Structure 1
Amino acid sequence: MPVNPQISTITIPALVIAFNHVQFIDEDMVVGKIIDVPCRDILFDNTDSWGIPVKDSGIFTELDFELKIKVDSDIDYTTQPTVDSFPVFRIRDKNSYNEWMIYGTKDDLLNSCATCCAGDPVPMPGTTDGFSLRIAPCQAIDITNTNGTPYGIFGLPTLGAGQSYFPYGTYNNVNLATASASGYANKTALLSFLNSEWTPFVWTSDAGDDLFATGGDLGDSLCVNVVAITASA
C-alpha cells in the first residue's frame with residue numbers, strides 16, 4: 001500500500017464494484033474486486049447509493065445504481081430496496097478522470113484514508129478475509145407438475161476434486177438459511193440441508209445437474225445459486 005507523504009497519490013484497498021463503468025461480476029455471480037483506490041484529488045457524488053442486482057428470469061448479469069435520496073414524502077430511498085442490495089458510492093479522479101464505484105459509504109473511505117499514513121488503515125468494508133457479495137438469480141415460479149404443484153428448476157455445478165456444493169438464495173425477498181461454510185460434499189448432503197432449512201419447498205435432483213424445488217405458490221420469487229467451493233484447510 002503506497003503511503004509516502006511526498007507523492008500526491010495515497011491509496012487504500014477497497015472492494016470495487018465497477019471501474020470506469022465496467023462491473024466486476026464473476027462466473028459464480030460474486031460481485032467486486034479488491035483494488036487500491038486513491039485518497040487524494042478525488043471527487044465524490046453528493047450522496048451514497050444502492051447497488052441493486054438485476055436478477056430476474058433466472059439471469060444475473062448486471063447491477064443498477066440508485067441514489068439514497070428522499071424523492072418525495074411517500075418514497076424514501078434510504079431504505080434498502082431489496083434484501084441483496086448493498087451500499088455503494090462513487091469517486092472520480094480529478095486528474096485522470098478514472099471512476100470507481102465502491103462498496104460501503106463515502107464516510108467509510110474518508111475514515112480509512114484519514115488513518116492510512118500512521119500505520120495500517122482502518123479497513124474498508126468488504127476487504128476482510130472470507131467476505132463476498134454473492135448474488136442469486138431469481139425466477140418466478142410459474143409452472144406446475146402433473147399434480148398441479150408449482151416448481152422451479154435450477155442448475156448444479158460439476159464438482160472437482162476436493163470441492164463441495166455451496167447454495168445461497170432468497171425467497172420472496174427474504175434470505176434463505178445460510179449454508180455451512182464448508183459446503184456439502186455430495187448431492188445427498190446438499191439435499192438434506194435444503195429440505196431441512198429451505199422450506200416450504202421439497203428439494204430433489206436428477207442424475208444430471210438439475211435441482212428441483214417443488215412447492216410454494218405460483219408467482220413466488222425464488223432466487224437460487226449453487227456453486228462449487230474448495231473448503232479452506
Structure 2
Amino acid sequence: MKLKTKVLTGFLKKTRMEGSQQIDECILNFDKEGLKISANSQSQQSRIMAWLKKEGFVEYEELGKVGMNDLGTVIKVLERFGDEVSLKKEGNLLTIKGDNKKVEIELVAENFLSTDTGEPNLEFDDTFGITATQLKNVFKDVQLNKDAVITIETEEKKVKFLNTGKYKFENILDAPTCKGGVKVQFGEPLIDSVLNLDGVLEMSVKSEYPTKIIEKTETSIISIIIAPRTTEE
C-alpha cells in the first residue's frame with residue numbers, strides 16, 4: 001500500500017486534534033473503504049470520526065486494524081520520510097518504507113486501548129456553513145483573553161460568536177440556512193478540536209447541546225463532536 005506522506009500526516013494531525021483534546025490512543029482501521037478512525041479525547045470532551053477514502057491512496061489494500069498508543073510520535077516518524085511511503089502490516093509490526101529508509105513500529109493490541117467506536121445519535125436545530133479561516137479568526141479574537149467562554153447564537157440567516165473576558169468580541173457571520181433561536185456555550189475544547197481543519201466546514205448546533213463540525217474533501221471526511229460548556233462550569 002502506498003500514499004503521499006503529506007496526505008497521511010495531514011489526515012492524522014486533523015484526527016489527533018490539538019492541546020487539551022489531543023488523542024494518542026486509537027485504532028487505525030484499514031477496511032474495504034479506506035482508513036477509518038473513531039476515538040474520544042482523553043478528557044471525553046470531544047469525539048472524532050475520520051475517514052481517508054481509498055481513492056486518497058496511490059495503491060490501497062485492506063490491512064485491518066492497527067492499534068496505536070503514541071499517535072503524536074507516529075506522525076513525527078512519518079514526517080522523517082520523503083514524498084511517498086508504503087505501509088505493510090505483519091503480525092504486531094507496521095513497516096513504513098520510503099526510498100532509502102524504513103521503520104518498524106510495534107503495534108498495541110486492541111484490547112489494551114481505551115477506544116469507543118459507537119457514534120452518538122444527535123439531532124440539531126441549526127446547521128450552517130463556515131470556512132475554517134473564519135472560525136480561526138474568531139478563535140484568535142477569543143484567545144486575546146484567558147479562559148474565555150465562547151457563546152454561539154443563531155438568528156434568522158445569521159450566526160453570532162461572542163466571548164467573555166476583558167476583550168468581549170462579537171463576530172456576526174451570514175448563515176442563510178439558520179432559522180435562529182439557538183444559544184450554546186463552549187470552552188477551550190472547541191478551539192483545540194478544530195484548529196487543524198481547513199476548507200469549508202459544516203457546523204450544527206442546538207441550545208445547551210454538543211456541536212458537530214464536518215470537513216469534507218474529495219478524499220476525506222472528518223467529523224468532530226464537541227461537548228458544550230455547562231452552567232455548572
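Values as computed for the structure displayed
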{"read-out": "At a computed 10.6 (Kirkwood radius over Cα pairs in Å, for residues 175-214 alone), which of 1, 2", "value": "1"}
{"read-out": "Test item: Kirkwood radius over Cα pairs in Å calculated as 18.8, pick one of 1, 2", "value": "2"}
{"read-out": "Which of 1, 2 yields -2500 [helix-only ellipticity at 222 nm (-39500 (n - 2.57) for each DSSP H run of 4 or more, over all residues; to 500), calculated]", "value": "1"}
{"read-out": "Distance in nm of label points 7 Å out along Cα→Cβ at positions 87 and 111 - highest-scoring structure of 1, 2", "value": "2"}
{"read-out": "Which of 1, 2 leads on distance in nm of label points 7 Å out along Cα→Cβ at positions 63 and 167, largest value", "value": "2"}
{"read-out": "Highest-scoring label, criterion being distance in nm of label points 7 Å out along Cα→Cβ at positions 103 and 135, among 1, 2", "value": "2"}
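Only the coordinates and a few stated rules stand behind these numbers; no lab work does. If you're wondering where the values come from, they're calculated on a predicted model, not measured in any experiment. Cβ atoms are built from the backbone, for glycine too; each structure is taken alone.
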